[in-house]
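Chemist: Please go over the structures that come below.
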Structure P
């Protein structure tokens, strides 16, 4: 499982998203800027996290398994059930 670099610092966090409030942009391919990392934290349910490059990787995130977003790498998410999650950004 990918991990955040030890030297990054949190600078922003999204609101908590549910099935009904997840922004459409997160459901399709998108990326962070150069130097920006992310942590997808699931509070309830299961969220499918697809890393689209350099090769496809599919990870089901749960309250005990978070996802790491690497800078500039295309990715997307898909709620699999009644989910609640947020994204924290680091640089």
Structure Q
């Protein structure tokens, strides 16, 4: 899955979690300040992402996820690691 596809899925899950729409969502958009997500929204979003992709995002990684781009970076790494394990 390429980054644009990942971005579309994250966008979809974000809207599902919050019930809001986010036109013009950019990788630089802050999840907390830009989208007004609180800790409960973040927990729900991470749960949706983990379920959708069959991955686990460790708690210590959550501190580094401040923007949409950070979330995509974590997903890229997690999915690449998952693909590597499945290929082995």
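Chemist: Consider the structures P, Q: one of them gives 12.6, 41 for Rg and Dmax of the Cα atoms in Å as calculated from the coordinates. Say which.
Modeler: Details: P: 12.1, 35; Q: 12.6, 41.
Label of the source structure: Q.
Chemist: Say we calculate mean count of other Cβ atoms within 10 Å over residues 7-14 for every structure; which of P, Q gives the highest result? Write down the numbers at each step before the final one.
Modeler: Numbers: P: 11.1; Q: 17.0.
Checked P, Q; max of mean count of other Cβ atoms within 10 Å over residues 7-14 sits with Q.
Chemist: I have -20000 for helix-only ellipticity at 222 nm (-39500 (n - 2.57) for each DSSP H run of 4 or more, over all residues; to 500), calculated from one of the structures P, Q. Which structure is it? Don't skip to the answer; put the middle values down first.
Modeler: Values: P: 0; Q: -20000.
Checking each candidate, the match is Q.
Chemist: Moving to a separate point now. If we compute relative contact order in percent (Cα under 8 Å, 6 or more apart) for structures P, Q, which one ends up with the highest value?
Modeler: Numbers: P: 44; Q: 34.
That would be structure P.
Chemist: Assign the value 2.1, calculated as distance in nm of label points 7 Å out along Cα→Cβ at positions 31 and 47, to the correct structure from P, Q.
Modeler: Numbers: P: 2.1; Q: 1.5.
This figure was derived from P.
Read the figures in this text as sums done on the coordinates, not as results from a lab. Owing to the predicted nature of the structure, the values given are computational and were not obtained by experimental measurement. Cβ atoms are built from the backbone, for glycine too; each structure is taken alone.
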